[in-house]
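Below: a set of structures, written as structure tokens.
Derivation of every value follows stated rules applied to the coordinates shown; laboratory data play no part. The structure displayed is predicted, hence computed values, not measured ones. Cβ atoms are built from the backbone, for glycine too; each structure is taken alone.
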Structure P
Amino acid sequence: MLAARTVAFQRGKCLTYIGTSAKLTVLKKDPEFAFLNDVSCVPLQQTLRRLQTAFVNFFAKRSAYPAFKKNKTRDSAEYTRSAFRFNRASQRLTLAKLGVLHLRISRRVEIDPTTVTVTRHPSGRYYVSIVLEVATPPTKRVKTGQSIGIDFGITRVATLSNSETIPNPRHLLQRTALLVRAQRRLARTEKGSNRRRRQTCRVARLHEKIADARRDSLHKLSTSLVQQFDCIYLEDLHLRGLVQNHNLARSLSDASIGRAIRMIEAKAEAAGVSVVKIDRWCPSSKQCTACGHVLDALPLSVRRWTCPRCHGEHDRDVNAAKNILAVGQTVTARGGGIRAVRTSVRNASRQRNVNHTRKKHAISS
């Protein structure tokens, strides 16, 4: 249908969702496409609706022209209410032309679903996502009155301003040997053979284990932070630019800092916790938390340094986390909110340096 709409678009004609739906009806009568009748019509219609949405976004200049998914790794089928039945008593799901599915329910469903999506992963696992319409539950979290600054890294996935450190589990590094062995076996198989198909599934399962372990550790980290603190201060990192460094790309991707930040923001919004991001150009690592002195340069290889002005010794990550907390609280005190403007944060950092200098001169006098 994408090809048909592309041809019509090139000829200056308009082929809408109604036109593609009519073409689908004709295709079902063609013996070459008889397999389209083996499945429910609802997933097919939902696919046409998603295609229509893609073209609407394109004409509204919100996205690029729809393209074919050449390397699609996950197959999915979306069912609406007319194509499934869910028994809340037995927690059983029945899909049109498929029958009853034997599910391992992760959470008991007490409301009639609106949409069901079945997804098949490359590892051979099938997942069912159920969409429910529920009212937003009230926040039951008790305020703790505490704030925290967080500095993300590679050796330590997170360093808190209270000097607590969370080590990086390095899930990919722990299974690198198994992954290398499995991929070498895959490379030796013949394309199109059953052996290659089985080995591809084994490699996908190994990748999925790594992703599951990483996701589990990030969920535990984000949940713990949101439960302990009322305000969380983060650094606005340019992760896409950091990954350009080929020496750090694999370690950064394994740490999954971007996903950790997204989890913290999502859970904080649901719990009523504020998240403030400070400017990425703030010299959090190079600035002394005691006197405010800023070093000219601080290479990544230097993990501990001594301030040349006050002679205070600092751990690089802990010092950065404390500066993130101090600058973030300055922004909040000046009326800044979540995702504060960079200029405000930069000015707050400069003002803090001036205050440190004035305080030192006053003491000296």
Structure Q
Amino acid sequence: MPTDTKLLAALMACKPVSSQPENVNRASAILTQKLTAAGLHCTVETCNGRNVLFAATTPGKEPDVLLNAHLDVVPAPDELFTLKIDGNVARGRGTCDCLGNAVCAAQVLVNLKNQASVGAIFTCDEEIGGDTTAAMVKLGYRARQLAIVIDGSRYAVAVAQKGIIIIRLRARGAGGHASAPWACDNPIDKLFNGYAKLKNTWPEVTAADQWHDTMTPCQIQAGFADNQIPDQAEMTINIRYTNAEDYATITRLVESLTGLETDVTRTCAPLYTDENAPAIQALLAALRQTFPAETITVQRMNGATDARHLSAFGVPVAIIGTPGGNVHSDQEWADLDGIAKYTDMLTGFIRDFTSKH
């Protein structure tokens, strides 16, 4: 079945930027109306002012297979919220991340009505932390056998993703006039010296060998004038880590090495799924059968998706993504034929998988 470009265009036209929940709610309402009209069981939960749709082929909160895709997108110029189609390529914000994936998940539900127990959570704030996914899990929405997040690399199944620790480093001192630095206690020096110790201790990581902890500075705040030494300087660092048990060791290391005040502002735990689990192997087989010309790989992700909130289910969690690219850029695109093939692949896979379990 061809990709529903009319639905994709309507979702994009809502301009569902994460920071504008009213816009994301409009996209959620459009999808709710479509799936309700298709005869699916739809429930909308309001989580911190964001309307999260759960749609399923069967009543209740616990389908055998749970899909997840998000309806929020990163900001873009207004013109990128109008769908442009060039042959088989869809262009514009959200075509790949993640509205094209949401259209795929919605069509899978429609295809499997009265054929399999499958549901989907269409969440509203993945780009800024995914609190709505965590809220839906707390409300009891879950998978009995398998969860599939459609928000990853094309032609691959990701079975792990790194955890995140975001830490604000703070140095305090005594400011004054820049003409008399000897009379001041410059917090910028303290901040840089502390960070240098941290950087020199952190392991080097290369593009060819990525599955290691990483640490990088992302923000610096200090001072208000070019002739004034400030009283305080701050830096925010972003740490990606692979082993959940290392969390306490990492936070203590940052504090002890830098000698600075540290505040952990946001975290999420790593995700792991056994790639040899029968459900994962069956999904890989379905992908390889659908795309025989592609090399279908098992991956571990440096980035984070809403999958991290689904690990509490105790079932395998797979992360996949429909074909596309240049996400978060003005050149974002999706392969419409690829979305349709993924939709057909998931439809057949879920039908077969649930019939055997």
Structure R
Amino acid sequence: MKPRQRKIIDGHIHFPHFTHQNSLISILRGAGIDNLAVVCTPDEQRLSLVPDALHLKGHYPDQVFVFGGLDISPLLITPEIAGEVFAHYVDVLMGLGVDGIKMIEGKAEIRKRLPIPDFDAPVYAPYWAKLANDQIPLIFHVNDPEEFWDPDKVPAWAREMGWYYGDGTYIDNETQYRQVLNVLDRHPDLRVTFAHFFFLSAQLDRLGTYLDRYPNMHVDLTPGIEMYTNFSADPQKTRDFFLQYQDRIIYGTDIGARALLTDHTAGIEPEESLARIEVVRGFLENEGPFKLTHAGFLFGGPETTFHGIGLPDDVLDKIYYQNFERFAGQTPHPLNPEAIVEECERLETLIKAMGAFQPGMAGDVSSVTAVKSCFSR
């Protein structure tokens, strides 16, 4: 598929290490991607990937948006006031120059590994109120594909990744949906994008009821390859859905996810990244069946057939950049180097302390030290 010359913002990219800058930018430029949003997640060895993302934004301040991840240490040290601490940390992150907040804490695997309270519990109330009152955009990963809870349907590769959740030790996905919808009922002003189509690509009618109920809710198109299998099962219904909710869908690819999930030293791979771009753009732009020419992580081989829905140009423009700009702003927030250095110094101290408090949980300060040096110049 030959990329069309149009403005595109990739609203969901992972940047696991500051040394990946050149490879990522080269991939995106080659694919005609103008701007990007880096979504930050906790890291067991480094606690936060926010410094790495800010490092990238420092080099491309007009192109890079950053959605900062929460400092998870309150869940381990002071869980009874975690929501208050998170609310304060939102101010810290925004003071650094981030453009919004990213949460992966709704992924069942993460909830099992951390003492995360119910999202609608009183302890979280100050945090949700902070986001809603200050109109800070949130990208939220909630659940995973529903088949990950079904022993007869979970893919073998998901089991290998540790993503089978049906053994009774993980939170149930419907329980988690109820909790998150309770939060939206209590905070209707919360501006949120649910990653991976809220994992409801096989339940479009249900997703439509939520989009109707919550006018500040969006979904993004980052694969989850099951999304595109589900979309292809009934292309006309899918196309009708995209036309009806064309103002609520945001383009994203999850580039960098493989490096994040496996080994960040492997870097961000061009072939796997191009497969992600190809499947999303092919689905949006092609009419009828299409196959990938690039090999992607967990995407299946070239024999896999997807079905495009051939959206008109004005709808594509909304999905490719206009909806993101309404959600997060037309330009990235300016950075505050002095505050970034201060936060890096705090993280250095905390990483070392966490390593002593809970061996194996933290300990690698090399990245945050290097980023601090960059902003100290």
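If volume of the Cα convex hull per residue in Å³ computes to 152, which of P, Q, R did it come from?
Working: P: 215; Q: 152; R: 127.
Only one of P, Q, R returns 152 for volume of the Cα convex hull per residue in Å³, namely Q.
Comparing structures P, Q, R by FRET efficiency 1/(1 + (r/R0)^6) of positions 115 and 163 (r between Cβ atoms, R0 = 41 Å, to 0.05), which one has the largest value?
Numbers: P: 0.30; Q: 0.65; R: 1.00.
Once FRET efficiency 1/(1 + (r/R0)^6) of positions 115 and 163 (r between Cβ atoms, R0 = 41 Å, to 0.05) is worked out for each structure, R has the highest.
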For which of the structures P, Q, R does the calculation of relative contact order in percent (Cα under 8 Å, 6 or more apart) return 20?
R
